[in-house]
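The following blocks contain the structures, represented as structure tokens.
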Structure I
Amino acid sequence: MTEIFRYAKLAMLAGAASLILTTSACSSEKSLAPVSSPSNSKVINLPNGEWPIGTPEQVEMDPKEVEEVMQYAKKSPVLSMLVVKDGTIVSEYYKDGMSDSKLAVNSITKSVTSLLIGIAIDKGYLKGINEPIEPFFPEYKELFDSPDKRSITLEHLLSMTSGLHFPEWTEWNYMLRPMTETKDWNQFVLSQSMDSRPGEVWNYNTGGSQLLAAILRKTTGQSELDFAKEHLLGPLGIDSVKWPRSPDDSNSGGFGLKMKPRDLAKIGQLVLNRGVWDGKRIVSEAWIRESTSRHSEGNVFFGEYGHHWWMDQYSGHKVVFGMGYAGQYLTIVPDLDLVIVVNSATTGNPQDTTLPIRFIESLVKAVKNK
């Protein structure tokens, strides 16, 4: 397929992606518009919580293009691929009978955390994204030892612009791994020095996501998983997930969630529905719009960054996506009413790293009525 190999240059560039890891949060360059469903987008409801099954032809997708992508996926490290168009599953592939398996979504966990922060704001547990985080952690008051650190807000954690030292993409073994090996993840993160002033520089920081999980527990009185079961997963009919706990009895806010691909697609459909599910408001449309709008430049290889969501353009269409290590993608294409889930087991090989992106772009191109 020409579309799949068209991005060979991107594959080579991805090998150098870790060299460009921090970018200014403020830029004069042209940025993407907010990624939200168009006003004429349909709100999809699922009878009994089950996805209807259809064919690419029924939703005006090129069946040959879709099938070709699936055939290539079968020869790749992809574990599952799911295509939802107009609220209908029109193609899906699972390696070795994994259709009912709970697969690791890795850092897509961050996007779920973002939704839960939005729900907590909607329900009054949090005042808003401009709240400073210091009052949530009185036990670590001595660690907020500078005006810059005391000025970190929820928004800074969500947009990865807190300024806290956490060079995760270049020093994984010296940051994320040691954090998970300590008895106090929050203390580990908050004890880091400030590399920049809050709001100035984007830096991928799973430690900040962990602080958000702790804040959810402190304000709601529930672990992130229990809060999600009541206000997000339960209403979506998602009743079987795995989500490891952190030492403070929160959950791992930036990684670790495992769920079935069809259930992950429900998260994407909820965003496409602008926060509505089965006629009920799960999260405010304002939060969907806010969290999927550009808040920093993000990373040149993957796109701009919102509130724990990525944004880019694929084949001329604005997309919003959650992305996780080893090729996990939850991709939403609002103007095409399209949700694509990819679970992978890619290696550090640049070709493997970009395969899911190229598959997704080819599926976007397969939509006939654009």
Structure II
Amino acid sequence: MLFRGTKEHPSAYELNLAIEELSTTLDAVTSSDSTVFSLDVPGANAPKAIALLGEMIREPVFGDMDVEKRIIREEILEGLDDDEHDIDPDDIVRRLLFAPHALGNKITGDLDDVEGFDETDLARHLSRHYVAGNATLSVAGAFDVTAVRAAAEAAFGELRGGARTASQAPQLAGGGNRFIFVHDEGSQTSVRASFPTFGERDSRSPVLSLLERILDDGMSTRVHRRIIDEHGLAYDAFGAVEFFEDVGALDLGASVAHDKAPEALEALLGLTAELRGGTITDGELDKAKRRALWDLETLVDEPGAMADFYGAAALLEIEESPEDVAQRLRAVTISDVEAVAEELLAPDQLRVACVGVDEGTRSAEVRAVFEGWTG
């Protein structure tokens, strides 16, 4: 709704026109625990861009709510079947990992929730979360520092007061429902094998980042080599870590022919067993470090990435520079990675979600792989 106008630019068209006249387009990303609004503009336009962001946060008009609800409804329907059942495998596996905590909820919400919201709800949410103590403004690139500071003070200096939103980490104990097979008449079965992890604040987060790269950081790494090059099970497969403040998730996934779902899950779990079995090589870790360090080095050439880095660090109250992260990455040893793999990739922490045609004994076969996995 913040896209739909401000007091000075009272419609979505007028607001977006003002933004696009600065040679940019407003981008926003909502994740489970934060929202980021970003504008990439010529340096001379940075003060005007900041002024427009300030308008959006300070004084939105919440116009055309019925129109926006229809748009969000269409977005939600993309993850539902004809009977309005969830069929998004990533949403489903997050529910297995974190429910009933809010991290287990869909980012888009449910249809009934969206229909029930009104302007009072939005205003209450804005006044609670979009406040000075719960936000950061990050600017990176070539710009006039004096002009940008003045623009920031004018745009955000009188932002609503308020404290950082308090949150409680979910309980990550094993148990509960850890397997689900959702029937869907698509052309493939989506397979997800996921493990809860520690979060961004944990001192071992660089170790987990390197473990992620050993799993999946190019076509020579383990996921692509095993699932695609060797077994030919999928056109695309992945291994990825998503960090939150206090917890995270390591996900393995692939979309495969329906009858290949049991084999795909077995292959994905085989990768985790190997990581716990002392198979990581010096060459793998060295390559993962080089690629991670190069990504940090190239931040200076990408103002948007630099703004993201420092903005996220400030929001989480983490005081470190790219060089600080680089030093921590350089210090990681194979023993560190093996210890993290041994702890996190344990059988009792595994969650499995599959979405596809449940024909004959297929879901039972997939469940048998899940229940029989001993790590």
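Work out the source of 28, 20, 15 here, i.e. which of I, II gives that when semi-axes √(5λ) of the Cα gyration tensor in Å, for residues 57-144 alone is computed.
Details: I: 42, 18, 11; II: 28, 20, 15.
The read-out comes from structure II.
If helix-only ellipticity at 222 nm (-39500 (n - 2.57) for each DSSP H run of 4 or more, over all residues; to 500) is computed to be -13000, which of I, II is the source?
Answer by label: II.
If you work out mean count of other Cβ atoms within 10 Å over residues 241-248 for I, II, which one comes out largest? Please list the in-between numbers first.
Details: I: 16.2; II: 20.1.
Greatest value across I, II: structure II.
Quick check: 31, 60, 9, 0 is what I get for P(r) over Cα pairs in 20 Å bins from 0, in percent, calculated from one of I, II. Which structure matches? Don't jump to the answer; show the numbers that get you there.
Numbers: I: 31, 60, 9, 0; II: 24, 53, 22, 0.
Matching structure: I.
Which of I, II yields 19 for relative contact order in percent (Cα under 8 Å, 6 or more apart), as computed? Show your work: numbers first, answer last.
Numbers: I: 29; II: 19.
Computing relative contact order in percent (Cα under 8 Å, 6 or more apart) on every structure in I, II gives 19 only for II.
Since every read-out is calculated from the coordinates, none of them should be taken as a lab result. Nothing here was measured: the structure is a model prediction, and the numbers come from that model. Cβ atoms are built from the backbone, for glycine too; each structure is taken alone.
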